[in-house]
Structure I
Amino acid sequence: MRVDAESAHKTYPSILRDLACELDLDFAFLRLTDIATRTSILVAEWPPRVGITYPDPSTLAHRDDPDPILALAATMNNVTVVSSTGDIAEQLDGSAPEGVPLVVIPLIAGGVDVGGLGFAKPAGHTWTDDELSSLRSVAALMTQLQARVDAENRSRFAATHDDLTGMSNRRALLDHLNARLEEPGCGPVAVLFLDLDQLKSLNDFLGHLTGDEYIRDVADIVREELGSEDVIARLGGDEFVVVLAGPTDECAASAAAETILKAIDVIDMPLADLRQRARIGIMMAQPGRITAERALRCADQAALIAKIGSTDNIEHFTESVRAQSELRSDVEVHLRDAIEGDDLVLYYQPEVDLGSGKITAVEALVRWRHPVRGLLPPGAFIPVAEATNLAPELGRWVLDTACRTLSEWQSTLPSLEISMRVNVSPAQLVEHDFAETVEAVLRSYGVDGPQLCLEITEVAVVKDVDRTRKTLHGLHQLGVRIAIDDFGTGYSALSQLKELEVDALKIDRSFVTDLGAGDANDLAIVESVVGLADAFGLDVIAEGVETAAAVDVLLALGCTRAQGYLISRPVPAAETLELLRAGTIEF
């Protein structure tokens, strides 16, 4: 009874051998039951058959199958003596001769069948009451042993597996990856870091039960898509890691990543944003040159960069990724201090009437005067702000600074008639008191509502239409104008445009930059957006104007307002004021 989970299968045959010698048996066997799958398998027998490995997979049988002996073993609660037939012998032990008196003894733990012992005497011999009593005692001891083994196995499984999905956990993953990376000549080893992007939204809007169900669906479909030798682990939350079996290359790793993402895309998911359900970072780890922890960290860094700049949501770790990751880490640590301190500054990009060059509005664009890295553009830190829940705080700083600056310009130029355009993050838009915040800023600086135009993205509109509708209604009560930024990327529905109180559409720069260069698709999209704006009675503004040819096409289509590098780059407040003094821009 000193047997444990690791030594049990080696000890079972010796137990059966000793019983066979003590009771003068022809043969003996032990079958154990997997309660979860209701299957029974032969784990030991005496004498052992030549060429058989135990547990013997060929003997796997389902307890629900219409087999008389298996059904009997699953329901009996005491020693039962039967006469072995060919079928019985084949199902129970694989070698019992016909006609022998066979004893079947159930192993019952907590009222549940966990297996069975079988013993056969030579033909013509009978079982005595003392022998059967001894076998009952043996069965009781074996039941205790198996219960301990099962408990140890469960404890070992729990220590190395994720509770929710049954996948390997971080501990088991690191053990496996360390072993792979210590084998010379077995690389490179492909480590895929999978990060789900919308789990928080599911948990927040539909509850953690829905989020857990989605996690299990992802785990199941990743298992289905990958090979049986690939190791899949869940690190917790929305993070999974796959270590592909055997040496592989970047092409094979990318193909595996694409397969995983395509499979995840077809999972039924409420509130789905099909552009980015998940992203994968890939690290090709060379054995002997990198630790498991470092390989995981590199794959994680690549996954973070995939969210920012990758078009297919897959990114391989490179030196460029390392540099971007270091920048991101720097931003995460110091961004709050920058917002609360004096490190942020607004630049302003003019918007003009294409026919006259008159400035009709300016768009406030935030920059960060980093003490080491210099002037950082918004793309370097706004995604971090959104990921770390600093977007509302950053947005409030931009709104307050832009309105204060507009008030100062109006004091200097009393006849100034322009709109101040301010970008609003999705997180700001769903704040319950956002309209009240805007009202307080307008009142503080004496800015009229119609002089402020808030730009929202299409993604913000579709994520929470009801909340967005209420917020926009409150803003319109203040006279504040609303524009949908980057319009044309395909996520707003016409029904939403009809329902929401929106004043303008800004055509995404990706459709405008090369306009007039012969791309029929860009032309068709811009023409459609202009027509849509006209149908709904909305203003339309083109972003990203960089060529005279684009200006000609826009004017021909009826779009008369635009901004872009051809007109003016974003400039500091002082330079913007000089442009406003002139009133027009020649381009």
Structure II
Amino acid sequence: MKEIRLDSPLDGELIELSKVSDPAFAGGAMGKGAAVRNPKGKVVSPVDGEITVLFETKHAIGIHADDGADILIHVGLDTVKLGGAHFTAKVEQGARVKKGDLLLEFDEAAIRAAGYDTTTPVLVTNACDYDKVTVALGDKEIVTEAEQEADAGSESADADAAEYANLPDEERVAKLIWKYVGGKGNVRSAEHCATRLRLILNDKEKLDEKAIENIDGVKGQFFAAAQYQIILGTGFVDKVYDAFVAGTELAGASNNKAEAYEQMTLVQKISRTLGDVFVPIIPVLVATGLFMGLRGASLSLGLSFSDNILRMSQILTDTAFAFLPALVCWSTTKRFGGTPVIGIVLGLMLVAPQLPNAYAIAGGEAQPIYMDILGLSVPVVGYQGSVLPALVLGIFAAKLQKWLKTFVPDVIDLIVTPFLTLFISMLLGLLVVGPIMHTIELVVFGAVESFLALPYGIGGFVVGGLHQVIVVFGVHHVFNALEVQLLATTGADPFNAIITGAIIAQGGAAAAVAARTQNKKKRALYISSIVPAFLGITEPVIFGINLRFMKPFLYALAGGACAGALAGIFHLAGTGMGITVLPGTLLYINALPQYILVNAVGFAVAFGLTFTLYKPEE
């Protein structure tokens, strides 16, 4: 037996694997090593060797070192779902690399903005060949003892595997998995990532989890995000997947996302759909909000700029909202399976310069164009800053395009389908969908604005108190459209100011739990889950701490309600969306004392109630 020492392939904060929120990595099922929290956007090779695994999604890379070590670097958690977005590979599978060679680049800010944890496990997957595995970064080292794997031919091997003993390992494992998941009639879909086989099952009662975990070659199993995930390891998972889907209707059908979607409630489906539409455009709106905040802060400090500089700043801050329907229509059309460029063009039609500008009409500087349709006088206007018309039109265009493709001959499809899609959708959008949806939009968002502006912070109290409950049920993405509309119509986002207090309150309650916990190991684990709350991510503290003990979660809701009420009283509003707590400070440069106070109240109330009333022994 021997030892291995690796220099971390990423810069950041080196942490123990046990602090990673993914149980497959935290439990050591994938191998021994460490993880890098808040990594910088580059991955270099820690050894001389060969690239043995590089997925199309580029989120994970495997290296076989010249000294025999098999190393896996998995950038972020569940980042396979990004489909390669925000990743750039600098090497190819099979390439020879030297220690220090650049392997991957990634946009860590964009990955976090998309809702993913960037914590990156660095693993030795054949750790059983080593007595000790050390990962070093700067002055810090993390040392783990490797455990020997059980002998595949030992007496503890599953007796049911005897009939498949002469098969190749991947076929043996695949057949045993089929046996213990309840047979082929119980699997709705299958896919895999860098390390795991991911299944959607019809009936969980038919599943024998213990038997699957005892299969030689399976490193662990668990349920997450409506998927049953079986940990197999890099390289081996590809072979098992191919054997698993061979001869079935699952072959080539990577439809787990759709299957998981079918199992959601109606509200969850609406929330997920809105999230799929708005999450891709949020980074642009976040950047725009930061530009607005910086410009406002500069002007408030007495700095003066030339007209040309101010004009350039307006281009930075106004363009995204001036052409917001194009962004929304593009993302919606893409989400519903249409051609994205058709969505872009339709969105641009809604803000075409030939139409009266919506902002000019609101200011009394222009009048709508009226057209007589079947005896009705229909106002035709531009839809600058509107969300619902573009959203509905994008859905319609995608469905129309799909329907046209069912009967338009292939030889003329390239011309006829886009022409009819654009023509019909444009008429419908400007004359029917636009006026109806815009009217609904004005009523709905007018009511929301009035609710948030209720006196004495009542609206903020209610929203701040309930927001994290909505997060628990996974339907918080429904508010993306609200925030986008608020920014587009008013240039400010009071909703963001309210929920930041609710987010930090969850961190405050969890901090109190950690402070009251005597067990050092548990306390360290709790503290590692609290840090993301200060960056605007509450799922680790909610599901890892507060909801488990329930009372801290309720106390955190109270803290969020108090903070939300204070934000309402101050009429606090951000210049953008998508970031809260510490990163969100940049959206409130013009009202920094009030923003700090709102966050302090949310944290203090939740911490105080939990520390005083929560008893760890409960």
Taking Kirkwood radius over Cα pairs in Å as the criterion, which structure among I, II has the greatest value? I
Rg/Rh (Cα atoms, Kirkwood Rh), for residues 359-526 alone - highest-scoring structure of I, II: II
Using mean count of other Cβ atoms within 10 Å over residues 319-326, single out the structure from I, II with the greatest value. II
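Rule-based calculations on the coordinates, nothing more; no lab input. Computed from a prediction, not measured in an experiment: that's the story for all the values here. Cβ atoms are built from the backbone, for glycine too; each structure is taken alone.
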